[in-house]
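Pasting the structures in now, so scroll down.
Any read-out appearing in this document is the output of simple, stated calculations on the displayed coordinates, not a laboratory observation. Quantities reported herein were computed from a predicted structural model and do not represent experimental measurements. Cβ atoms are built from the backbone, for glycine too; each structure is taken alone.
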Structure I
Amino acid sequence: MSEKLSLRSLPIKGSRVLMRVDFNVPLDDHANITSDSRLVAALPSIKYVLEGGGSLVLMSHLGRPKGERKPEFSLRPVAKRLSELLDQDVMMAPDCIGEEVEALAETLKPGQVMLLENLRYYAAEEKPDKDPSFAQQLAKLGDLYVNDAFGTAHRVHSSTVTVASYFPSKAAAGFLMEKEIQFLGDAILKPQRPFYAIIGGSKVSTKIGVIKSLMKKVDALFIGGGMIFTFAKAQGISIGDSIFEADFLDTAKEILKACQSENVPMYFPDDVVAADAFSNDANIKVVSMSEGIPKGYRGLDVGPETIKLFSSKLSDAATILWNGPLGVFEFSNFAKGSVDMAKVLATLPATVIVGGGDTLAVVDNAGVTSKMSHLSTGGGACLEYLEYGSLPAVEALAEKTV
């Protein structure tokens with residue numbers, strides 16, 4: 001990927017900067033932010049603009065309101081928390097486009113910041129072709145454009161790709177975006193070996209591309225999460241009532257065969273924690289995968305023997321990528337496998353890269369965040385970058401000038 005224009009190269013003083021950030025933070029039932037790590041990650045770029053004499057218009061999405069204005073997806077709680085983090089008032093815009101928002105943007109003085117309302121209140125954010133004027137209206141809000149939202153860099157959206165075209169030679173990467181691209185490029189596209197990948201998550205369908213891409217790059221693959229049951233079913237192993245994707249059984253067989261012919265070991269759990277219901281309070285038992293899961297039970301976490309197996313095989317690693325929890329970590333009784341895995345990785349001398357919101361939450365719960373080499377703020381973006389070596393939102397930025 002060619003080098004892109006950096007925020008450092010923009011004429012900030014006296015300019016109004018339109019910055020795409022990823023403030024898609026988790027909220028509880030009372031609209032309290034349960035993790036502000038994405039806000040904290042954007043602070044270096046935000047402070048750079050404010051301290052450099054620029055004013056700032058921030059834009060982000062939150063959740064999936066699907067083109068409708070739903071109050072539970074408002075970014076208002078984010079503006080409140082950001083005000084606390086910056087120790088200054090963050091103006092909350094009533095919308096993300098329109099005359100009123102444009103007028104408010106015009107009033108911003110150097111050092112002031114305004115947060116736009118949820119971009120996804122408009123369907124055109126996710127489908128730029130639906131209404132090209134949406135990106136045009138966003139572009140009116142700034143003199144310069146910065147994208148610091150690595151987590152959405154794989155999406156061809158109005159605020160990540162289309163809007164950049166209105167800022168020729170003035171569309172730059174923020175510090176978080178730069179750091180992500182640099183780290184992932186150095187550590188994963190040119191890894192120290194042995195290089196291992198741990199891929200979790202519930203569906204094979206969402207990880208096919210990256211598994212196929214990784215099998216050509218890694219020295220071994222470790223598979224966890226709900227997708228193991230599609231692979232198990234494809235091998236004729238009894239999975240009880242566990243989730244699996246019937247349409248992807250043939251794909252699972254192809255992946256197993258391809259790994260064999262590429263001579264890349266693919267490790268699956270030896271045992272799982274199975275439950276008689278999809279509930280934190282269900283009755284549980286640890287089941288060996290060689291025996292299979294009995295009817296009436298479903299696998300919700302990896303078992304202790306799996307952690308031992310994975311640990312011993314990972315012990316000589318130089319580089320490890322982890323994307324996706326190994327179980328239903330949202331339920332405290334089925335989070336142990338993922339948390340134990342995080343603790344194991346924290347003890348290894350390898351470069352450990354953790355990608356994706358759920359996996360970051362696991363590492364956080366395990367209390368080992370500081371022991372990881374790199375925490376990638378974007379799961380999908382991280383995987384797509386590995387798969388293709390580029391990302392649409394990064395390609396849309398201006399080239400670095402010598």
Structure II
Amino acid sequence: MNDQLTLEKIYSKVLNNEVGKKDALKLFESLINKSDNDEIRYSALEYIGKLSFEDDITFNIIENCLISDESTLVRFEAAKVLIQNFPERDHKPLIWAIQNEKSIYFFKNLLDLLETDEYHQFKEIREKALKKIRKNYNLNSADSRFVLDIDYLDYKKFKAEFKDFLEKFELSDKENTEIGYKGLGRVKTAKQGFILSLSLKDLNEIPSSICKLSRLESLEISRCKLRSFPETCPDLISVKNIVLKNNELDRIPDWVLSIVKKEKYSYNYVIDGVINSEAYLLGLLEVLTGQPCKKMKGNNNYDTDNTVCYSINKLGHITRIYYSNINYRIGIFPKDICKLKFLEELSLNNQNIINIPECVGKLERLKILNLSFNKITRVPGSIKKLKNLENFFI
């Protein structure tokens with residue numbers, strides 16, 4: 001075997017009709033059998049899939065990788081190539097693999113693949129995979145799928161940290177990637193196979209499968225740097241309580257706003273005199289801090305208990321918002337604040353805020369804007385529109 005004849009070069013020779021598909025297949029098989037590098041075996045399977053050579057020899061090579069390879073990465077790639085290239089063949093190898101597989105990576109990616117319309121004929125395989133994770137988590141299919149997704153996020157984080165650890169101490173790669181119960185540690189309450197209460201911490205994304213938790217009532221998301229999350233979740237109809245504290249967000253998803261706009265979060269502020277159309281914003285700040293907002297006293301002194309403080313005018317419009325609690329940071333400058341046409345003072349100190357929204361220019365009455373000790377690197381040009389602004393701290 002010529003060391004210079006790489007996988008890519010072999011495939012390139014096939015495309016240029018310099019090497020036949022059967023000969024290329026033998027070369028790929030040889031690489032799979034001789035290499036102890038997971039990436040090479042994985043890539044060889046990828047190229048075998050691209051050959052689209054449907055014969056018994058090809059099938060047997062892929063089947064052998066699916067059943068006997070020690071690498072999760074390779075086993076899943078083998079399953080994917082079988083599904084994509086041999087959809088009409090006997091599904092027994094896939095069924096055997098599911099019955100004996102224990103990897104988070106394998107099940108997560110297999111379900112992602114089979115949940116597309118393209119592979120509807122593999123419904124039996126999908127159901128068997130779901131049955132396996134249902135049995136492990138003792139939850140219904142949708143809720144089990146979510147916990148699997150959370151376990152997968154933990155797996156990715158662990159794998160990245162583990163790689164650094166291995167390189168630091170020059171150890172071999174023997175990490176445990178089996179489905180366990182770590183994801184269930186995020187579930188605070190469950191009943192009859194449904195998650196009722198959930199606490200998510202230290203994540204960089206929220207999987208879209210959260211939208212299928214039809215009986216979820218209470219949700220806390222904290223200490224997360226969220227750059228990825230579902231924008232709409234119409235099936236989260238049972239959520240009554242939500243807390244999003246100590247995060248870093250680039251925006252607030254619509255499904256969170258829809259929960260906040262329910263009467264529960266507005267009622268007490270309306271009772272305190274806040275106009276109905278603005279009361280939900282205080283509800284949003286309550287969600288982002290995990291504690292109710294407090295109306296300032298007659299002398300307008302800030303409360304000392306580190307809650308969001310606000311004041312209103314005689315018509316009930318919000319005129320001042322002050323918050324500086326570093327124990328429960330809000331992590332964002334909510335765009336909805338820009339709707340407060342009577343706002344004169346906004347102080348959000350040391351809140352992990354990264355961006356000032358362009359709509360800040362709509363706060364025509366704003367006199368004081370205090371965003372000290374945040375992580376802001378850019379001030380939007382619309383700030384120039386604030387003709388009444390007297391003090392701007394950043």
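With mean count of other Cβ atoms within 10 Å over residues 153-160 coming out at 25.2, pick the structure among I, II it was computed from. It must be structure I, since only it matches. Using distance in nm of label points 7 Å out along Cα→Cβ at positions 241 and 321 for the comparison, can you identify which of I, II gives the largest number? With respect to distance in nm of label points 7 Å out along Cα→Cβ at positions 241 and 321, the highest-scoring structure among I, II is I. With respect to mean count of other Cβ atoms within 10 Å over residues 25-32, the largest value across structures I, II is given by II. Here semi-axes √(5λ) of the Cα gyration tensor in Å, for residues 121-272 alone was derived from just one of the structures I, II, and that gives 39, 21, 12; the source is I. Comparing relative contact order in percent (Cα under 8 Å, 6 or more apart) across structures I, II, the highest figure is found for I. Here P(r) over Cα pairs in 10 Å bins from 0, in percent was derived from just one of the structures I, II, and that gives 4, 19, 22, 18, 15, 12, 7, 2, 0; the source is II. Thinking of I, II, which structure, once helix-only ellipticity at 222 nm (-39500 (n - 2.57) for each DSSP H run of 4 or more, over all residues; to 500) is computed, gives back -12500? Derived from II, not from the others. Assuming 0.80 is FRET efficiency 1/(1 + (r/R0)^6) of positions 97 and 361 (r between Cβ atoms, R0 = 41 Å, to 0.05) as calculated from a single structure, say which of I, II it is. Computing FRET efficiency 1/(1 + (r/R0)^6) of positions 97 and 361 (r between Cβ atoms, R0 = 41 Å, to 0.05) on every structure in I, II gives 0.80 only for I. Source structure of the calculated read-out (distance in nm of label points 7 Å out along Cα→Cβ at positions 17 and 313, 4.5) within I, II: I.
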